[in-house]
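In the part that follows, the structures are each spelled out as structure tokens.
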Structure P
Amino acid sequence: MTAAADILTITLNPALDISTGVDAVRPDEKLRCDAPLLDPGGGGINVARAIRLSGGSATAFVALAGFRGQQLAALLKAEGVPMIPFSLNGETRMSLAVSDRQDGTQFRFVMPGPAWSDTTLAALCDQLSQVIAANTHVVLSGSHPPGVPDDFPKMLAGITRAKGAVLTLDTSGAALSVQTTRDGAMADILRLDNAESETLAGRALSNLADVATFAQSIVSDGHARAVVLALGAKGSVLATADQILHAATPPVPVVSKVGAGDSFVGAFTLSRAKGDDWSEALRHGTAAASAAVMSPATDLCRPDDLRSLLPQVKITKL
């Protein structure tokens, strides 16, 4: 097998993730929390971490600001994730997850990131043009901070196309809608969850046939070379111009759904970077997503769970 291609993940709106627990969440009381756990958070960061857990390596390109940005960088270094920082003014955002042990619920409070200016965006594009090389697998994942335009993924796709790189996009909201409503360069691989798929489709996707038809329509309309639609416990559907695949794992105990999507993208991208075909990449991504839901809190896919689930993933042609 040839050596794996380089992988670069991009996180424009990272977060210092803080998770803790209390006996019960009640209003107007001082709640005594457990000792907090700190993790580096944000879509692209978690994809890079998942790639490391899957046995590979990815460089995390991360926009960092202020003291919390320094903390986040230190956490990434401690985990052994290579990083390219992009410095900006302000303060990296914070995300707080509080688990209520009494009823098993979790409350998640996500702060906004620092606002970007046109000058900052231009500097970002310039730096990305310098670090992205031919055949690099680039992953843009996570939300956009204030000031970054919805069509930034189109701008990035222009850079990756000019460099001969491969772009995987996993975003949401208006930034996702732009991918199918405006002209411009397209992402090579587009990943959506079930809710995002139905929002774009403008209708409920009630069965695998509906999902498959919609996924392939995105490809045939020229918005991506491949589309992956996540279906939660029902697995994922992958569509290209000439095939549609469905992958599913046996039921697994669900401890936390946090990180499942990032684990999928990480394992999927690593598999493609190693030269695997679409079917094998889908197998790895689906196994990693299932492994992630078996792990607690903000943990991603655990290597032992990933290895045990890989042979259990069933791939079907639709």
Structure Q
Amino acid sequence: MRLIIDTDTAGDDVFSLMLALSRPGVTVEAITIAHGNVGFVQHAENALVTLEVCETQGVPVYLGAQAPFSRAPLDAAYVFGADGMSDMGFELATQRPANGHAVDEIVRRVMAAPGEITILAQAPLTNIALAYLREPRIAQAVKHLWVMGGTDNGVGNVTPAAEYNFYADPEAAKIVINAGFRLSIVTWTETLRDGLLDVAQLAGLEALGTPRARFFTDVNRASLAFAQQTEGLSGSLHPDALTCAVALDESLILEAEQAVIDVETLGELTRGYLSVSHAILPDIEVADPALKRRPQNARVIKKIDRSGFFAAMRRALL
């Protein structure tokens, strides 16, 4: 697999990178940086530190969109710590960000190899939307687009209606979802079902005692504390790593549905809400003749093999 990872590297984004970087047969062609979880430049530094921990050389890290389409950047330092790495004080990486803009690199690399490159988008979708607006043909040239974002008719993690990545830039999410990509999406709703690593599993990962396992445990400290103290969970949630795991190995997908999805950009209470069609609903034109049926535009992942996900994480930390 040839892979571009678009990320706002903090917390679980780091573990997603570790999964991809350690998987045989996967070539991470580039890491592209978006605004999001913490400070923009810090995202790049966190990706570079992760490359160093994984002893991976030659993967370029490109800076991209520093702000959403229509709002101020929104960070989540309250979850991940000010540096996105549980404020562990890691030393600066030797490698530095590459020359060039992330959006230009996404377009250049995809159009140079149509049908060959998969994109894993685990940040607000600003870079992907800008790449599509610059070169609409990438929607058909990308082999597959995997998105972590939104909810599946469920509760968000910023507002009752909205998950962080879509809430941070709903206009970008709406552009990407309606662009015609071959698209699979892992939602926050699915993360709550199958993306929890419980305290016993986390202890097992820490007990591996490898440099990667120690790094994982250190970076995860703030997220684990937030999940336990604020969300009342007996472990930590891993939406980005879960998305990466199924992108790398689709046999982990136990249930999925083709659906019509879209993003609310105007609602006062529902801005960033992901609307997902459901089998229980009547045909939309029957329910309201003023509405028109729309083609299915995404595969929504409904159930994932939790033990397989844990096994994938464990292998990545050996």
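Given a value of 12.4, 39 for Rg and Dmax of the Cα atoms in Å, for residues 109-172 alone, point me to the structure among P, Q it was derived from.
P
Consider the structures P, Q: one of them gives 4.2 for distance in nm of label points 7 Å out along Cα→Cβ at positions 29 and 197 as calculated from the coordinates. Say which.
The read-out was computed on structure P.
Each reported figure results from applying straightforward, stated rules to the coordinates on display, with no laboratory input. As the structure is a prediction and not an experimental result, all values here were calculated from the model. Cβ atoms are built from the backbone, for glycine too; each structure is taken alone.
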